[in-house]
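What follows is a set of structures for review.
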Structure 1
Amino acid sequence: MSSAVVALLSILGVVVGAFLQNYLAKQNNESKQLLDSRNQAYVDFLEAVSLVVAAQRLGKKEQEIEQLARLTHAKARICIFGEESVVRKLASFWAAGASLETESEILAFTRFCLDIRRSLGLKDKELLIGEVSQLLFAIKPPRS
């Protein structure tokens, strides 16, 4: 093989390698940005739920309204960035009433939280619904 062909193949290899590296880096960056947006939406939603409930229990209407706005914003971002299963569980929680006052609402919220865990790649060996309900609401529902 002539040195010109070897040089041409070397240059071609470098160019293809650079394009491939750029493409993979871009894909990785887009995935990371989506994951960051998703995680922030989840955190903001959970924080807003806690603050809404606290404001309701303390009778602070102005704070409740402010946190409801944050909650709505985070809910919208979950609808945009969230995994399909998480969006479905959020819709189930909302359909159940979304006030965290009844057993069905609490169970729907707990399932929503567990689905967030799964969407983040956490592989639980057992269903943690009892433990999560105990930690969030000081109740332990029967295993289903």
Structure 2
Amino acid sequence: MATSLHDRALRCLATREHSRAELARKLGTLGNEDDVKAELDRLTELGLLSDARFADAFVRAKAARFGAARLRLELARRGVAAEQIGEAIADNCGDSELERARDIHRRKFAAAPGDAREWARQARFLQGRGFSTEIIRRVLKENPGDEPA
């Protein structure tokens, strides 16, 4: 039983980084809770399983498409501790939140909102991507070409 548990864990980790909670869920059907916990502890000791490394990889992969709030939510859903989430976002979001929001908005919409209905539609899009109300207001009130240098 322990060998198949270990093999499955290694196969999962070979495809991508996993959080401890994700891997525990995937291995839960192969063994009892104590066996799974022991295997996760072993993988952590060997340096093969790390929530911090998972959070870094996740943020690097998703930062160009999502705001900090969405990144925090997704990492929390995957069982990553709040302090590791904060460190991963601080370390891997090179551009400011405003710059990332501007970039995402430019890629999605050809023009600034022309009326209240379009403004609301664009604001909902950015909000769904995890940007704060303040950032959304700043992005949508700017006219193309008048960004600060």
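Nothing in this text is a laboratory measurement; each read-out follows from the coordinates by a stated rule. The shown structure was predicted, so the numbers you read here are calculated from the model rather than taken from an experiment. Cβ atoms are built from the backbone, for glycine too; each structure is taken alone.
When distance in nm of label points 7 Å out along Cα→Cβ at positions 28 and 52 is calculated for each of the structures 1, 2, which structure yields the highest value?
Structure 1 comes out on top.
Relative contact order in percent (Cα under 8 Å, 6 or more apart) computed as 14: which structure among 1, 2?
It was calculated from structure 1.
If distance in nm of label points 7 Å out along Cα→Cβ at positions 4 and 44 is calculated from each of 1, 2, which structure is the one that comes out at 6.0?
1
Matching task: 18.1 is the computed value of mean count of other Cβ atoms within 10 Å over residues 20-27. Pick the structure from 1, 2.
Clearly, the read-out refers to 2.
Of the structures labelled 1, 2, one was used to calculate helix-only ellipticity at 222 nm (-39500 (n - 2.57) for each DSSP H run of 4 or more, over all residues; to 500), giving -28000. Name it.
Here the read-out was taken from 1.
Can you rank 1, 2 by volume of the Cα convex hull per residue in Å³ and just name the one with the largest value?
Evaluating volume of the Cα convex hull per residue in Å³ on every structure, the highest lands on 1.
Quick check: 6.3 is what I get for distance in nm of label points 7 Å out along Cα→Cβ at positions 12 and 100, calculated from one of 1, 2. Which structure matches?
1
Identify the structure, out of 1, 2, from whose coordinates FRET efficiency 1/(1 + (r/R0)^6) of positions 36 and 116 (r between Cβ atoms, R0 = 30 Å, to 0.05) was calculated to give 0.05.
Checking each candidate, the match is 2.
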